[in-house]
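Below are structures written as C-alpha cells.
What follows draws every value from the coordinates through simple rules; no lab data is involved. Since this is a predicted model, take the numbers as computed values, not measurements. Cβ atoms are built from the backbone, for glycine too; each structure is taken alone.
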Structure I
Amino acid sequence: MKIEILESAKVEESLRNDLAKRIHREFGHVEVVRTHKWAEPTWTLLGLENNELVSFLNIIDRQGQVDGKPFHLLGLNNVITEPVHRGKGYSKKLNQAALDFMKKKDTQALGVLFCADDLLPFYSSLGWKKFSGQTTIWQPSGEKVWPSNCMTYSFEVPIAFKEINLKGLPW
C-alpha cells in the first residue's frame, strides 16, 4: 500500500467531498458523532492500492492542556478502511504510518483518539492506552466532558495524568 500525507487545507475539493461522503457513511448513524461539532483535520493520510483509495485517516494538531498545563496534542480521527478492503492489514499499516508521522512532528506530544468499544483492542495492539481520566472538549454551547472512550499514545516517555482538555472541538 502506498501512503500519501497531505495538508488537509490543500486537499482538492473533489477529494475532500469524497472523503466527507465516506465519513458520513461510516459514522453518520453514530449518536455521539451526530450530536457534536467536529474539528477540521490538519493532515490527511491516504492509503492507496493500485491508485485506489483503500484506507484513510486524519490527524489534528493542536495545543491543548494536560492537567491544566499547555501540551501539544496530536489526534487521530475518521480512521476508515473501505469495507471491501477490511481484514487485509491496511488500517494497521496506515495507523503505524500516522504514529511515525506524529512522532517525527513532536516526540513530546500526546496522541489522542476517540473510538467505539469494539475498537479498543485494535488500538491497544498498536500501543494506545485507554484513558480513564476526564477529557474536556469544546462545543458551541461551551466546554463539556467527552462522553465516550478516549485513548492516548505517548511517543517517548509514558506520562501519568488525570485530565486532558482539547481546548477546542473534538476529533
Structure II
Amino acid sequence: MKQEYFEIGQIVNHFGIKGMVKVNPFTDDISQFETLKKLLLEKDGKLIEIEVEETKYSKNQVLLKLKGIDTIEEAEKYRGSYLKIARKDARKLPEGTYFIADLIGLPVYTEEGILLGNVDDIYNSGANDIYVVKDSLGKQILLPATKEVIKQVDIENEKIVVHLLKGLV
C-alpha cells in the first residue's frame, strides 16, 4: 500500500529570535522547500496543517518561518517534530526513479526467482544509492542501485528483481 504522506524533514532546533525552525531535510533536493506553501507538522501523533511564510538555507539545513510560531519558546515546542507533505503534493519523479518510502519493505528476488529478503533501508554512498536487503534471519546484503544489479522495480506488483554480480553476496 502506497504511503499517503512523505516525511520531508525533522525540526531539530529553533533559529533566531522570531520563531524560525531549523530542519534536517529528508530529500536530495532541498530547493523543493521553496515551492511549499503549506506543510503538515506531526505533533503528538496528529498532523497539523501549517503555512510556510519564509524559507532560507544554512549549510545543509533548511530554515523555515512557520505561521503562528513567532518566538523561541514556541519553536522549541516543535523540536523533534516531523514535517510531511501529501503524496499528491510531492514532485513528480523522472522515469526510473522512486520514492524511498515506496521501496522500503519490498521483497527482493534474484533473476532466478530466489527471495533474498526485503528492502530494509536505502542510503547514498556518494556514487549511487545502496539498497540494504535483510533476510528473515536478519542477515544483510548491500546492493548498489545500478543498472547492472537492479533489473526491475515493480511497485504495482510489489517486488524488485536483481542480478547478483560476483562478490555481492
Structure III
Amino acid sequence: MNTYLEIEDLFLSASAAEYLGEDITLVEHMIQCAELAQRDNAPSWLVVAALLHDIGHILSVDAAHAQDSGVDRHHDLVGADWIAQRFPENIVQVVKLHVEAKKYLVANDKSYFDKLSEASKVTLKIQGGEFTSAQSQEFLATPFSAEAIRLRIWDDCGKKRGGTELTLADFKDAIEENALA
C-alpha cells in the first residue's frame, strides 16, 4: 500500500474521533493545521508535518482514556516513529519536536500560556510542564526547532470546528512529493 493510502485509512478510522478535550475532531484539527501551514507559505514538507503532527494520537491505543487518566502516551514520539518509515528526517523531527515547542513557548513567552486552550493546558502538565532555561537553550540548538515552533503556532490555531473545507485529498500531492520511495 502506498503512503497516501495508509494515511487515508488511518484518517478514515479516526474521522469521528474527538480531539482529546477540544471542540473538534482529530482529523479536522490535523487538516486545519496543514491548511494554516499552506496559508503561511510553508514548504510542502512542513505542510505534511503539520498534517501528520498528531498521527500518534490515532496510532495510540485508547489515547483519550490515557489523557483523562493523566498518562502521556507520547503521541509526538509514536507519530515520529511511524513517520520515519515513510518520510524524510525533516518531517520526522518537526513532528517529534512539536510538544517540546509548546514547552519552550510557555517558558519563553509569558503571554503564550494564556493563548492555550484548556485542553492544551492540561496536556502541558501531563507532558512535564514548561522548559527550564537550560532546556530552552538545548531545544533551540536542536535542528528543526524553528519549524517546530511554527507548527506549534498552527497547532494552537487549528482548533475551530468547521474551520476548513479541505480534505486529506487536498494534500495528496504534497504527501506523494515528500514520501520516501
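Summary of values
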| item | result |
| --- | --- |
| Value 23, calculated as relative contact order in percent (Cα under 8 Å, 6 or more apart), assigned to which of I, II, III | I |
| Among I, II, III, structure where helix-only ellipticity at 222 nm (-39500 (n - 2.57) for each DSSP H run of 4 or more, over all residues; to 500) as derived comes to -7000 | I |
| Answer label among I, II, III for the case where FRET efficiency 1/(1 + (r/R0)^6) of positions 20 and 108 (r between Cβ atoms, R0 = 35 Å, to 0.05), calculated from the coordinates, equals 0.90 | III |
| Origin of the derived value 46, 35, 32 (Cα extents along the principal axes in Å; candidates I, II, III) | I |
